[in-house]
Structure I
Amino acid sequence: MSTIKLLCERAEAHALQDQQREPGAEHFLLAALDLPDGTARLAFERVGVKPDALRAAIERQYDNALRSIGLNADMPADTPMSANAGVYQAAPSGQEIMQELAAARRDHSPLLGAHVVGIVAGMSHGVAARALRASGVDAVALKSAADAIAETGHAKAFDR
């Protein structure tokens, strides 16, 4: 349960950094890269992608969206965003991640960052999917790598 808590807290922190109160799939993907198990990073590395480049790719998607409607993406936020008070809320794509994690992991095996990467890599729409495509990431290969890492479990995931 502590991994879910950490994943949600980190996703929320990434969302707030993007001036959003409810984390989406892209924020859960970034949060998976923050998890101490290292399996999300390993999945990206296995397909030849530098995981640290993901943040910039996501930011470009936000910038492109704002520019497409005539807004200046370079304008700084007036005030730092703070979290919602009360019950944790995720954006619809973030809720989808959480629902798929719950459905796929009924065996109560440890949650790994690779589980999140596999789910997000399987999404065809949204900021995360566009960021992966714009970065030249083969989503099918990333999903396969993440799923293989997740299947092996924590102990074997670090055998490179």
Structure II
Amino acid sequence: MNSHTTVIVDWHGPYSYSEVEEAPERGNGLYLATGKLKYGREATIQYCGITEGSFIGRLKTHHKVHEINREQEFWLGIIQYPGDASRHFLELAESIIIYFWQPALNERKRVNVPKPITLVNKWFKKDGAPRRRQHTMCKHLDDVISWDGKLWRSGNLRVWEEEI
């Protein structure tokens, strides 16, 4: 029987490159680079990556994100569960996003089926307020994506007030 991992990511954004530069202490997580490529018509998620250092340190030297030359923005993801998220969990979350979403600039990792994982994506505005509706840029990236090795499951969560 395969082991099955659950990872919960809190995504904040979208940020401009200069806004990521202004918060150099933020890091150790995943990032989504969005926008349009040279001949692209639609702004969309173009790349998903991870960093164990600061986000800006990774983006400064990145070989792919600079190909996004119009409407470039970034979503910064911090793993909330498990609490001691090592590189292993960053890579698991990255692998299911890339395989499920197929971002244009992630050529190498799009072909590898991920290990069994359930990824829960929670979306927040830059100020930390929860997003009640999904941002148009991420509308095709479901809040929950689950792969058990045989079947895919996906869907979106509804954000409720404290009192139901």
Structure III
Amino acid sequence: MKVPLDQLDKRLVAVLAENGQASAGDLAAKLGVSGPTVRSRLKNLLRASLVKVAGLVDPFRVKGICVALVGLSLTSHKLLDEKLEQIAGLPNVNWAAVVTGRYDILVELVLPDDVGELYSFLDRDLSQVGGIGSSETFVVMKARRKWVPLPRGARVWFPES
């Protein structure tokens, strides 16, 4: 179920989209409210999982990252939500969505710049999900305004110091 945001929360999210590192004081000044109000609102949005603040990378400027899209057609639509959850939980999946059109589910992957990892995802990871009739894969060669969080599986390429 979608949750409506009030005007202040909408404005807060919009300002955060411009600069996720802005301090509560800077946000408060832009929004015309107090710092404690901003901190309280942001805390509530985070707790409700309505907003997530994350470090994003431009995969076309960082060496060693590849983005691919995979269109999936399922053998049955009876378990569509279950399949979506399973696929979204796989390593290297940035997002998965039920879509209209030619495919049932569209998946965005963030992978090492290595075709072997893409093959492993298609052969090993998707085969565990089952119920997939066919797939079509697209490697994204270039994009603009594309920023991605690193999926769980991709974080091992950037180990903590």
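We did not get these values from a lab; they are worked out from the coordinates using the rules stated. Note that the structure is predicted; figures quoted are calculated from it, not measured. Cβ atoms are built from the backbone, for glycine too; each structure is taken alone.
Thinking of I, II, III, which structure, once distance in nm of label points 7 Å out along Cα→Cβ at positions 95 and 127 is computed, gives back 4.0? Matching structure: II.
One of I, II, III was used to compute Rg and Dmax of the Cα atoms in Å, for residues 63-102 alone, and the result was 11.8, 41. Which label is that? Derived from the structure labelled III. Assign the value 1.33, calculated as Cα Rg over 2.2 N^0.38 Å, for residues 23-110 alone, to the correct structure from I, II, III. Of the options listed, only I reproduces it.
Looking across I, II, III, the calculation of helix-only ellipticity at 222 nm (-39500 (n - 2.57) for each DSSP H run of 4 or more, over all residues; to 500) that yields -19000 traces back to I. Consider the structures I, II, III: one of them gives 1.04 for Rg/Rh (Cα atoms, Kirkwood Rh) as calculated from the coordinates. Say which. Going label by label, the one that fits is III.
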